[in-house]
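> These are the structures, in structure tokens.
Bear in mind these aren't lab numbers, they're just calculated from the coordinates by the rules spelled out. Remember, it's a predicted structure, so these values are computed and weren't measured experimentally. Cβ atoms are built from the backbone, for glycine too; each structure is taken alone.
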Structure 1
Amino acid sequence: MQTNAEIISRFYTAFQQLDHQGMNACYSDDIVFSDPAFGLLRGEEAKSMWEMLCKNARDFSLTFSDIRLLDEEYATCNWTATYTFSQTGRKVVNHIKAFMKFKDGKIIEHSDAFPLGKWAAQALGWKGQLFGWMGWMKGKIQQNARKNLMKFIEKKAG
């Protein structure tokens, strides 16, 4: 069985290659994922999110580092995604801290933390810079991300 550090490495190496199937193979079927942009996702929603992000990626690169095993169940790492945000054509460099929980050789919980206001300033320009830190703007960003994910899932199913 692979170690938790090897699973994290496999997950982000697959992400570097935009291989959503390789990423999702690291997840349990009932994965629980959360981040500031999408909120809480479970199971197929989380897996579909990675598929959508991989398939829509433009000018994408990713680095990961500082894998820390906190105990036999929990680990963290840092990762940075650089890409062109498709809705605005603006370049984004997002620095993220990942928190993961493992069971039976799979990731069962994954939470990504990053300042949504800083992301909004890069992705949305002046509107994101002025309003990205405000609760209503964060809600709008999350609503839009989830709407795009649901459209992607419907299109995939259809």
Structure 2
Amino acid sequence: MEALFIGQTYIDVTLIADKMPKGDEKAVAKDYAVSFGGNALTAAFACAKLGHVPDLLTSLADDWLGRMFLDMAAKYQIPIHARKVKRSSLSFILPHEGKRAILRARDDAYLHPFPTLNLDGCRALHLDGHQADAAIHYAKLCRDMGVLTSLDGGGAALEHP
């Protein structure tokens, strides 16, 4: 293992629309896009694209969205350490005037404890703020090993006490 990323898997649905309907209104979006999201997940895929194979400890449901995610991870050769949930998590992203509103439908009721992983050779850990129990566990191990740790998009090297 060269790097470990820990976080939540999201399926992002981005909608481009003039306005969001309310109440009993209906509207048609100008465009949409579907992609995978979550800070750790996005960082892991970027790492893989740069030629470094990351390990990813992430939420995973046994549904068609989860299987679609596993297929994409396999194409990038990213080892997945699944933390089972009942349903895949979704994010609906609504960009407007340079900002973006996000509505999340998240399943973080993990069905099992986080997996125990061998960190031999690990040089970096990235945490996105999800799976606090796993994040704290692996952050402490990495601190003791002198492993560089990135916290939710910011980077901080945790010094050995």
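> So relative contact order in percent (Cα under 8 Å, 6 or more apart), computed for just one structure, reads 26; which one of 1, 2 is that?
Only one of 1, 2 returns 26 for relative contact order in percent (Cα under 8 Å, 6 or more apart), namely 2.
> Which structure, out of 1, 2, was mean count of other Cβ atoms within 10 Å over residues 59-66 derived from, given a value of 17.6?
Structure 2 accounts for this read-out.
> Quick one: helix-only ellipticity at 222 nm (-39500 (n - 2.57) for each DSSP H run of 4 or more, over all residues; to 500) came out at -7000 when computed from one of 1, 2, so which one is it?
The read-out comes from structure 2.
> Where is distance in nm of label points 7 Å out along Cα→Cβ at positions 3 and 139 largest, in which of 1, 2?
Checked 1, 2; max of distance in nm of label points 7 Å out along Cα→Cβ at positions 3 and 139 sits with 1.
> For distance in nm of label points 7 Å out along Cα→Cβ at positions 19 and 107, which of the structures 1, 2 scores highest?
Largest calculated value belongs to 2.
> Going by Rg/Rh (Cα atoms, Kirkwood Rh), which of structures 1, 2 comes out largest?
Largest value of Rg/Rh (Cα atoms, Kirkwood Rh): 2.
> For the read-out distance in nm of label points 7 Å out along Cα→Cβ at positions 11 and 123, a value of 1.9 was computed from one structure; give its label from 1, 2.
1
> Something else: Using mean count of other Cβ atoms within 10 Å over residues 27-34 as the calculated read-out, with 17.0 as its value, let me know the right label among 1, 2.
Matching structure: 1.
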